[in-house]
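Student: There are structures below to look over.
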Structure I
Amino acid sequence: MRGGGGRVHRLYSVVVFVVLASLDNVVIGLTPPLYGRIGEGLGVGRGAIAGVISMTYLVSALASVVWAYSGDRTDRKRLLMSGTLVWAAGTAGTALSADFVTFVIAQFTAAAGLGAVSSVGFSVVTDLITPRRRGLVMAFFGLAQGVGSLSGTLLGGLLGNADWRRPFAVLTVAGLVATVAYLFTYDIRRGESEPELADAVDYDYRISRRDLPRIVGNRSNVWLVAQGLTAQIAFGSLVWLPVLFTERARDQGYDDSTAVVVGTIFTTLFQLGGALSIIGGVIGDRLQRRNPRGRALVAAVGVLGALPFYGILFYVPLRIDVPNGGSSGAVVAAVLASVVTEPTVALSLVTAFIALAFTSANSPNWFALIGDVNLPEHRGTVYSIGNLVNSLGRAGGNALIGVAAKALSGAFPPPLNYAAGLALFQLFFVPTGVMYWLASRTAPGDIAAVHDTLLARAGHKHDQKSAEGTARAPS
């Protein structure tokens with residue numbers, strides 16, 4: 001369905017891709033709340049299920065490189081539909097799993113399909129949006145992924161409480177609906193939204209192995225990919241934030257059940273600041289129009305500016321006043337009320353919002369920079385390589401923060417050991433900020449090189465079309 005392409009059709013396409021970026025993260029966030037129930041149902045321990053899910057992240061990241069390279073060479077809509085059907089088949093297989101081996105195969109199948117949605121979808125979205133608005137739309141793209149992960153956690157906990165298979169069945173249906181939604185999206189040409197190609201009838205360049213040295217030789221790509229390792233170690237450590245707040249509740253005398261609810265609600269409240277990534281995307285767009293270093297500098301200031309606020313968040317005394325042993329609803333209501341009645345909670349919430357406002361500038365500007373410094377046929381592949389490095393960093397952060405907290409427990413009793421460990425891991429934002437600053441120095445030249453290449457190709461196409469018209473003209 002190549003027809004259409006008007007404003008409404010393009011807007012529909014953007015909405016579909018943003019929503020589906022959220023949906024694939026729902027799948028990712030679905031299983032962690034169900035570790036215990038899945039283990040009981042399949043006759044294995046919680047650790048075995050957790051190990052499988054950890055491996056699915058790596059499978060998805062590796063698969064995304066293959067999907068992205070194929071997407072930069074072939075029909076992207078067909079690949080997106082295929083990838084969606086693959087992960088839907090994986091969720092269906094999970095729901096029907098009768099034993100642990102079948103569960104593992106189904107989860108790896110779903111992970112392989114998810115790799116297509118993120119990488120190929122990113123390539124399409126960058127072609128749908130002009131560079132002037134790329135940061136804003138990419139903020140929604142990144143925000144949708146965060147909302148999807150949170151929604152997956154809630155969906156798994158609510159629908160899977162009585163039957164762990166039910167949420168996977170629901171996601172299978174959603175995957176089939178998503179495939180139908182893809183059918184009606186605008187089949188955009190590569191580079192269609194690039195100003196340099198406005199007069200080009202077709203842009204038929206595709207990635208090949210000969211392009212790999214150029215991609216690797218792009219200095220901005222080096223810094224943008226490398227920063228993901230250190231940034232995601234810091235971000236990955238934040239998975240232990242619920243543990244910190246749970247331990248604070250225990251330290252104040254609350255029982256385990258109440259403390260877990262308190263830790264979960266506080267963490268959820270604090271993560272709401274991630275919505276401020278939209279502001280980071282808008283600022284990046286505006287500065288980029290004035291200075292080609294703009295996006296990278298916004299990201300650098302963001303990750304470095306967050307450091308002191310994370311330190312305050314981890315160490316500020318937090319007075320918790322909730323009914324010990326009360327129902328989940330009563331504890332949640334008390335936590336929400338404390339935002340207004342308890343100054344230490346309000347201070348923590350404001351501090352978390354400021355910290356997330358700074359670090360949230362990272363995501364949309366990283367997405368947009370990958371689009372700015374790479375040719376249209378290279379973007380999906382570069383994004384997927386960056387995503388693979390991000391996954392390695394996040395896995396490292398998840399694993400190492402636990403080791404650090406245990407090592408620090410000798411000098412700092414809980415919850416101080418968790419606060420010290422989290423504060424220590426935020427120092428990985430320092431090399432991240434430095435690499436963004438280095439990217440700000442190389443990005444102008446790489447953006448100019450993309451601009452010149454696209455202009456040259458547009459001129460070649462124009463000359464080629466003119467020559468064809470002359471050849472057909474009657475003598």
Structure II
Amino acid sequence: MTENESGNETEVVVVGAGPTGLTLAYELGLAGVDTLVLEKLPQFAQQVKGGGIQPRTAELLESRGLLEPLLRRAVSRDPVGGHFAALPVPLDCTPWQTRHPFPIAIPQWEIEEVLEERASRTGVRVQRGTAVTGVEPHDDGVVVTAGGVRVRARYLVACDGGHSTVRKLLDLPFPGRPGTHQAVLADIRLTAVSSLVPRQMGHMSTLTRHAGGYWAMLVPLRDDRYRFTFGRAEQTDTDRDTPVDPEEISAALTAVYGPETALGVVDNSSRFGDATRQLEQYRVGRVLFAGDAAHIHPPLGGQGLNLGIQDAFNLGWKLAAVIQDRAPNGLLDSYHTERHPVAAQVLHHTSAQRVLAGPNPSEDMTALRDIFTDLLRLPDTNRHLAGLMSGLSLRYALPGDHPLTGHRVPDTDLITESGSTRLSVLYGSGHAVLLDLAKTFSARLPLPPRVDLVHATSTEDLGATALLIRPDGYVCWATDDGASGEDTLLAAITRSISA
């Protein structure tokens with residue numbers, strides 16, 4: 001360490017204070033890891049952007065007590081399921097036994113405000129207006145240059161978006177394919193509205209219109225604010241970095257929603273594309289990648305923000321365990337092993353949605369959309385796609401032969417020695433939970449730190465007499481026969497959670 005690094009040390013530097021970076025910072029802070037977040041923007045960018053929380057993300061946030069303050073900021077919307085390729089059949093998540101079957105709408109900057117406030121409570125430091133300009137990986141850590149200061153960390157996690165500075169500084173390839181269409185996203189206020197302007201947020205199929213050579217989606221938020229997304233049916237060659245002129249927004253509004261709809265104020269605007277790319281490795285030595293820094297895809301189905309937050313929940317407890325010398329060999333590598341296939345699947349199905357939801361469909365594509373719409377009305381098809389889009393069907397390929405291994409457990413009601421509670425409450429500390437439903441294991445069982453034994457009875461059959469549930473809510477061991485389970489349980493803990 002050089003002289004100007006002295007005193008500028010931390011255990012983890014997180015680059016990027018978006019939903020992914022702040023969720024990760026909260027998880028690390030909750031575990032007692034010294035964490036510094038570096039964000040190039042001087043303040044929150046008050047742009048709605050990706051403001052949809054999917055059911056599985058809602059479950060994860062609730063498991064840390066983060067959902068309630070977000071719900072207080074939620075935008076009113078019809079209680080209707082999500083969508084696949086904007087087809088007019090809502091996805092039904094109720095077969096997946098969730099308390100949050102509908103997407104939740106919250107402007108992204110408000111999500112960031114809540115997450116930053118909660119992360120700060122755990123001791124996380126967030127430095128805004130601090131752009132990263134250098135990254136020097138070493139065998140035992142990483143030196144980051146930002147704002148003219150060098151900071152040494154044991155690990156760096158890049159959560160700095162699709163144009164990741166960290167990824168570019170390390171000269172890492174970002175394979176995939178460029179976008180084929182470009183669109184504008186703007187937060188606007190209207191001075192007059194026609195009958196075509198929606199009054200309430202609902203299913204995406206009811207909010208999307210095509211007219212005058214445009215496709216558009218106008219979503220009512222609150223305080224007379226709307227999120228307006230639009231593009232040309234025929235692709236244009238406008239450079240993505242070209243500022244969006246208010247006249248361009250006004251022209252699209254008039255074409256799609258009639259001359260009675262008048263633009264008032266443009267709060268902010270930007271252009272975006274539908275490129276599809278993914279890093280080949282999410283870990284490069286002491287540097288890891290999460291969220292859009294690791295993967296980008298067409299913005300269909302409300303996947304991006306959710307995919308990043310779920311990356312953070314998977315990575316946070318593992319990185320904390322490694323830093324605190326509690327981890328089994330290979331635990332940190334399992335982050336890439338588990339999350340890379342999840343993003344690859346999202347890239348795959350958003351590519352399919354890009355074709356089905358294309359802004360200028362041919363007669364053949366219209367026929368395919370009609371058939372696919374009929375298929376979505378079949379319960380089995382709807383259940384499959386609802387589980388896929390919501391994240392509720394995700395199963396990690398974890399070792400173990402019990403049917404529950406790798407699955408989430410529904411948030412069931414429990415009766416414990418302390419009274420009635422819910423399974424989600426047990427995750428609040430960020431610990432793993434050994435849920436013993438048959439009083440098989442003694443309180444004297446030699447469990448490592450951050451693994452909590454809970455004796456309880458459930459109002460529902462959970463499919464096992466005891467379950468070992470990771471801090472991110474996925475089962476890594478289960479048994480139907482507690483009498484023979486202690487040795488395999490302790491082996492599972494050593495293999496999957498704590499050395």
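Just so it is clear, none of the values below were taken in a lab; they were calculated from the coordinates. Fair warning: this is a prediction, and the values are worked out from it, not measured in the lab. Cβ atoms are built from the backbone, for glycine too; each structure is taken alone.
Student: Starting from the value 23: which structure in I, II was relative contact order in percent (Cα under 8 Å, 6 or more apart) calculated from?
Tutor: The structure behind it is I.
Student: Looking at structures I, II, which one was Rg/Rh (Cα atoms, Kirkwood Rh) calculated from, given that it came out as 1.01? Could you put the intermediate results ahead of the total?
Tutor: Working: I: 1.01; II: 0.98.
Derived from the structure labelled I.
Student: Further question: Which of the displayed structures (I, II) returns the greatest value of FRET efficiency 1/(1 + (r/R0)^6) of positions 381 and 405 (r between Cβ atoms, R0 = 41 Å, to 0.05) on calculation? Don't skip to the end; give the middle numbers.
Tutor: On the way: I: 0.65; II: 0.95.
Structure II comes out on top.
Student: Still on this structure, please answer the following. If log10 I(q)/I(0) by the Debye sum over Cα atoms at q = 0.14, 0.18, 0.20, 0.27 Å⁻¹, for residues 221-260 alone computes to -0.40, -0.64, -0.77, -1.14, which of I, II did it come from?
Tutor: Values: I: -0.47, -0.57, -0.62, -0.81; II: -0.40, -0.64, -0.77, -1.14.
Derived from II, not from the others.
Student: Here's another thing I want to ask about it. Thinking of I, II, which structure, once distance in nm of label points 7 Å out along Cα→Cβ at positions 29 and 317 is computed, gives back 2.0?
Tutor: Values: I: 3.4; II: 2.0.
The read-out was computed on structure II.
Student: Using distance in nm of label points 7 Å out along Cα→Cβ at positions 245 and 357 as the calculated read-out, with 1.9 as its value, let me know the right label among I, II. Walk me through the numbers before you get to the answer.
Tutor: Working: I: 1.9; II: 2.9.
Source structure: I.
Student: Moving to a separate point now. Quick one: helix-only ellipticity at 222 nm (-39500 (n - 2.57) for each DSSP H run of 4 or more, over all residues; to 500) came out at -8500 when computed from one of I, II, so which one is it? Numbers along the way, then the final one.
Tutor: Values: I: -26000; II: -8500.
The value was obtained from structure II.
Student: A value of 3.0 was computed for distance in nm of label points 7 Å out along Cα→Cβ at positions 333 and 349; which of I, II is the source structure? Present the calculation step by step, with values, prior to reporting the outcome.
Tutor: Details: I: 1.7; II: 3.0.
Answer for the origin of the read-out: II.
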